[in-house]
Structure P
């Protein structure tokens, strides 16, 4: 009988969400248990013994936070990793989840590669922790045996030679155990490092995700408040991307997103090699944060991005803006002030992006409506 990759419990009151996860997780070798509410999940955990729980936050009978709090309060379930599933991007909600003992978050709609990566990472972490605990227990037993042997040596001089030999053998075994424990600790540190990397990257495009943006933007804003230097934001949206997916399929859509992101990265790094952040802001929307860049330079970079994407010549026969994949781009610049928040600048860039779409798309618009279009 083929061994499974692990046992998972999916907790969600929406059958469509359950079916999406059930299909690809089952194909990935996992045994999947299902609960359609918090109370049912608590009962299922007791007999199903899952290694990891995927827990929806918004449920009618008992929400995910309440369910997680109960699981973490009971000895037999508190060590099971819990990954919250949510369509929300609220930082406070995420902080609340982590404070209740959640291991991670995944956002809806699901990216299969990201979900699998996070599940495998947390399963590996849990298994490494269990192995380390087992080895610690064995090591403690060996230490107690070691002490007992030493006491026996003190009581019986006649058995000194025999006991000395036993002690030497035991010490050698202890050294092997210590070495093994060090290897497990090294593997655990590597797994934690990989988890941190995954937590800040978009699983499909491999640029920063919203979580990374939410951490980076307030920090760079405060830095520029202190230094009184400009900050520019560029918002890019792929024109008629839903039509592209409908025409060519979602796999082609994913490949298109990867090519567009690489084009953005190439354009930005060619012109601006110092500090910046490129992040996936939405499904087909991307944000570039440019510290120390004024409006003129930001517009130059935005047009370089537009040009790079045009040169990719990715055919899009259902676009009403161009025969190839194109971008609508909004640009906003300010000198940050303590009394404002960075969300104000994002809103200005979003307003400029809206204007670019209203003007027919495939163009760059700044906040004060300077239009650069070919």
Structure Q
């Protein structure tokens, strides 16, 4: 194993402050840590925000990007059981948790107040190697390729939003705002949950992503603004609104539209991030007795369910992938995702992958 490796580093809190660098390979391992040879890393919208310096979360620069990843175990700490060199694994994102707060003790460590994630809090996997706690690892079924496994994490985000926080019953109508990776995966999971109708709302510039939504089974895609949306809702069933909305854009205007589109007694689940203030009345939420929930990240049980769905072939995120590049091609993935030309890019870091 070489002493140095290639890595995509976010090095300063400034626009464009991301570059390919040569950095040391992690050498020391804690008893409970594993060194992974990274095989495939999904590019997330959060990394596009960090590249553009438009993120709404604290970033501990300099930091190696990459929190959607899988790989092969290269070395294990002295206290590791259940994993050995050569194992194919995928990795959760909660790089650091306290382990003793009420949330950690209940298995909801995604809500731990001390949680830090890969790629912003600690070094991530857009590198040849990444050091991870063994508690984050899950074995991969042989049927799941590395390129599929790189999208386990966004699948888990979508599963939490669409299958845990949103209660979808067979025949329900579901509206998804945002044809990005999370929104499209929420579409797939809503269908798997039995939704009778799923619509996806985007913008004019989202035509390529809305085409993917139709490929994935969307019953209707919309890009014409509030009037087209209102007409679509009126023409659906009894015309009183959709049963559930998943807001995956983070844009305040989308939440306002969600409040208009949802039926009385319905549900809105917000999974999209956005720093801008809401600047609107929440009276419709009260008048309609709508349940509004936030959905953040995931936990062990969600990962196991998603991996099982991927292993059985019921959940296949590969239609989202528009470009696969070595680390040196990171900029093409970032630029095409930022422009909406592709839904998802994947980087293949390890030189002998």
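FYI, it's all coordinate maths here, none of it is from the lab. Since the structure is predicted, the reported quantities are computational estimates derived from the model, not experimental observations. Cβ atoms are built from the backbone, for glycine too; each structure is taken alone.
When relative contact order in percent (Cα under 8 Å, 6 or more apart) is computed for each of P, Q, which one produces 11?
Derived from the structure labelled P.
With distance in nm of label points 7 Å out along Cα→Cβ at positions 49 and 281 computed per structure, which member of P, Q shows the largest figure?
Largest value of distance in nm of label points 7 Å out along Cα→Cβ at positions 49 and 281: P.
Given a value of 10.3 for mean projected area of the Cα convex hull in nm², for residues 137-312 alone, point me to the structure among P, Q it was derived from.
Answer by label: Q.
-19000 is what came out when helix-only ellipticity at 222 nm (-39500 (n - 2.57) for each DSSP H run of 4 or more, over all residues; to 500) was calculated for one structure; which of P, Q is it?
P
Check the numbers for distance in nm of label points 7 Å out along Cα→Cβ at positions 41 and 329 across P, Q and tell me which is largest.
Greatest value across P, Q: structure P.
If semi-axes √(5λ) of the Cα gyration tensor in Å computes to 35, 21, 19, which of P, Q did it come from?
This value belongs to structure Q.
Tell me which of P, Q gives 0.90 when you compute FRET efficiency 1/(1 + (r/R0)^6) of positions 161 and 337 (r between Cβ atoms, R0 = 30 Å, to 0.05).
Working through the options, I get structure Q.
Between P, Q, which one scores greatest on FRET efficiency 1/(1 + (r/R0)^6) of positions 177 and 305 (r between Cβ atoms, R0 = 30 Å, to 0.05)?
Structure Q comes out on top.
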